[in-house]
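Several structures are given next for inspection.
All of the numbers you see were taken from the coordinates with simple rules; none came from a lab. None of the values given here were measured: they were computed from a predicted structure. Cβ atoms are built from the backbone, for glycine too; each structure is taken alone.
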Structure I
Amino acid sequence: MYKKNYKGRCEKKSLSKCDTICRCYSTIQSVYADKLETDPSVQSFQCNTPLEDEDYTTDFLITRQDGTQYVRECVERSHLTRPKPLTIKLLDTSRSYWLAHNVQDWGIVTDAES
């Protein structure tokens, strides 16, 4: 999750399954966007979807071929093994937001173990 109008490193990608330019703010996001692009079970996806009434965005809102949606947040493994309070709060906010919007499949994508 990033703040709306994040001003850090940004890799812009034009992907056929993403209806806008996909802006990736981390290596994890970039690799996962490429994975979604090649996944035949994915119909489309949105990057950095704003959460209503919040100052943050969800990394990926994904629509399967059958029309169901799921959410994935990209987090560095170190932020989970040595939790930062803000990271935990933001992940909990995202999960609660999407559960309230009837998106039951919510998960975290991490970088590889080093």
Structure II
Amino acid sequence: MTAEIRKFVVDFAEQKKDGIVASDDLISYLQAVMKVRNSKIFAAKELQFKDNTTSVEIECKENAVVKKNMKQYVRRFLRYKSLANYIKVMGDGSNKISLNYINPVEEDAEE
């Protein structure tokens, strides 16, 4: 039997454009912190990270990580970078997680 593979996509296009979040920082943090079945050893074997320009793709076995826990890991990353007061984690669809500003500033309103 082959295990089903589930992909999570963490999208941070706006934050990448502003220079706030870097994909290599997020990947290194998740590799250091994430656990599968209460073990970082299993996580190193079963999780694969792919760096896209404005997002990070995480591949895992079907039941290794649930979306709720994945969102929690991203929230912890934002707390670690002291960005939790400015950015919120939103779930889009079944496998996509996006980062959105809490109070976005529109440049047209200042004029």
Ranked on mean count of other Cβ atoms within 10 Å over residues 11-18, which label among I, II comes first with the largest value? II
Match the computed value 32 of relative contact order in percent (Cα under 8 Å, 6 or more apart) to one of the structures I, II, and report its label. II
With Cα extents along the principal axes in Å coming out at 61, 25, 22, pick the structure among I, II it was computed from. II
To test your reading of the models, identify which of I, II gives 0.85 for FRET efficiency 1/(1 + (r/R0)^6) of positions 27 and 67 (r between Cβ atoms, R0 = 25 Å, to 0.05) when calculated. II
